[in-house]
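Q: Multiple structures follow.
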Structure 1
Amino acid sequence: MSSENCIDMKHYVLVHGACHGAWSWYKLKPLIESAGHKVTVLDLAASGINTKKIEDVDTFSAYTEPLLQLLATLPSNEKAVLVGHSLGGLNIALAMDKFPQKIAVGVFLTAFAPDTQHRPSYVLEQYNERTPSAEWLDTEFSPTGNKTLMFFGPKFLSNKLYQLSSVEDFELAKSLARPSSLFMEDLSKQKKFSKEGYGSVPRVFIVCSEDIGIPLNFQLWMVQNMGFNDVVEIKGADHMAMLCKPRELFDSLHQIATKYA
């Protein structure tokens with residue numbers, strides 16, 4: 001790589017949360033690109049415009065397949081800045097475990113952050129234990145095959161995830177959200193993420209102070225439970241930091257990438 005520009009250009013891979021899709025990054029992607037970097041936003045299986053149906057996605061690994069395929073095709077000299085939002089934290093952890101050499105840093109944006117001591121489902125189990133069922137408001141759960149489907153209702157989106165985001169972004173979410181799953185049944189059977197894989201990649205957690213979906217105290221518990229190289233806070237951000245605070249999120253990611261990638 002001869003020119004300086006090539007060396008300075010980072011590749012950001014942005015991974016959405018449950019019931020969401022690549023569309024949720026629409027404000028952040030152009031900010032990163034206008035700074036001269038490469039951005040890949042992808043739809044996980046049965047998300048966004050991915051043609052699969054969630055009923056036909058049997059395992060968490062199959063749900064993560066679009067991300068795993070992308071990393072498998074990265075050139076050997078390229079390392080991604082991997083960003084996972086919400087449930088996407090588990091997708092990037094799986095990717096970090098399988099492709100540690102292809103990831104410069106894993107960024108957990110108010111995301112579920114598994115550890116290497118327990119099964120991958122542990123962090124979700126802890127969350128569920130601390131979240132009374134009434135807190136899920138109008139979210140619909142329905143057992144299907146070997147998993148439980150989950151679909152966020154408008155009240156849950158509005159009160160827990162988008163309470164500080166614009167009414168337009170809330171409307172966008174209502175029209176584009178799709179049923180998803182936490183894949184608890186599958187994740188509870190999977191082996192622990194390894195210290196040599198997932199545990200070997202630098203990890204940064206971005207705390208969102210006004211998140212009600214994954215509350216601050218639970219974010220901080222996850223940070224303590226797994227251990228992170230850095231913790232960055234975006235003040236005044238709800239769960240959807242990429243929509244309500246895109247510029248602040250961009251600045252945070254830029255700092256992280258400058259340090260690690």
Structure 2
Amino acid sequence: MANLGPRRVMIWAHPRALSTVFELSLASRVESKVFHELYARAYYSGDDRVYDNKIARMPGYTFKDAIEILEKDYSRKDVILCKDIAMCLDGKYDRLPKGYIHTFLIRDPRLSIRSLCKVLEITDQPKGMPLTGGVKQLYDLHNYVTNTLKQQSIIIDASDLTNEPEKLIRKLCEAVGIPYCESYLNWKPYNTDHWHAVCKDTPLHVLFDNAVKSTHFKPTDDTNNYVDISRLPHYAQLQIRAALPYYNELFEKRLQP
């Protein structure tokens with residue numbers, strides 16, 4: 001397969017799964033070409049957007065453009081990576097780019113949904129966010145990739161990644177057939193040269209603020225990760241309860257340190 005061109009890998013996640021930190025880690029390897037949320041741009045900001053985002057518009061940009069960008073010839077690069085959000089496919093799997101290995105990043109929804117509430121100061125149902133906080137959409141995509149495309153299940157959990165980054169990233173690299181690089185563990189802050197301006201200039205940059213300042217993975221203290229969901233907004237509690245069965249099933253299939 002290496003003789004046919006670069007190795008192409010999609011990293012799918014749900015919101016607030018630490019996926020941007022993971023992306024910036026992998027983007028530290030200069031020989032790789034990395035894309036940031038091409039489908040999310042179409043979903044929120046493009047001409048055929050699903051969610052009517054009035055803040056960051058990209059006239060002329062569509063899901064078709066996302067596919068074409070990913071399928072272009074990048075023969076001067078040996079690895080092509082794209083991090084994106086599974087729910088932004090809107091359940092239309094014919095939008096998946098050809099020639100890619102699909103991987104999945106998950107995070108306990110008690111943590112991801114709490115994080116979303118905090119960063120967006122949510123007190124009720126967030127606009128444009130599905131009931132499970134995007135976890136079911138990731139679960140459904142994983143089922144399609146493994147059952148229909150017959151690809152290997154490759155899942156990483158965010159807590160495992162932050163606590164055992166070298167072990168997990170080495171396992172991922174081996175599973176998808178890409179080189180491991182020491183810079184994956186320590187990278188430069190603001191490593192976002194591969195981002196489109198709309199991702200940097202929108203008021204929603206607050207979603208990525210901590211990630212773009214990061215330089216390494218921070219170990220997780222489980223005692224600080226306890227979430228009393230009764231203290232969260234009512235809709236967030238509903239999201240967590242709906243998401244946990246899907247997360248738990250994916251968690252059992254994850255790559256382990």
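Q: One of 1, 2 was used to compute distance in nm of label points 7 Å out along Cα→Cβ at positions 15 and 103, and the result was 0.5. Which label is that?
A: This value belongs to structure 1.
Q: For structures 1, 2, which has the highest computed value of distance in nm of label points 7 Å out along Cα→Cβ at positions 119 and 247?
A: The structure with the largest value is 1.
Q: With mean count of other Cβ atoms within 10 Å over residues 175-182 derived from the coordinates and found to be 19.1, which of 1, 2 does the value describe? Don't skip to the answer; put the middle values down first.
A: Working: 1: 19.1; 2: 15.4.
Among 1, 2, the structure yielding 19.1 for mean count of other Cβ atoms within 10 Å over residues 175-182 is 1.
Q: Same structure, new question: Can you tell which of 1, 2 yields 29 when relative contact order in percent (Cα under 8 Å, 6 or more apart) is derived from it?
A: Derived from the structure labelled 2.
Q: Work out mean projected area of the Cα convex hull in nm², for residues 47-198 alone for each of structures 1, 2, then name the structure with the largest result.
A: 2
Q: Could you tell me which structure in 1, 2 was used to calculate distance in nm of label points 7 Å out along Cα→Cβ at positions 39 and 231 as 3.5?
A: 2
Only the coordinates and a few stated rules stand behind these numbers; no lab work does. What you are looking at is a predicted structure, and each value in this text was computed from that prediction instead of being measured. Cβ atoms are built from the backbone, for glycine too; each structure is taken alone.
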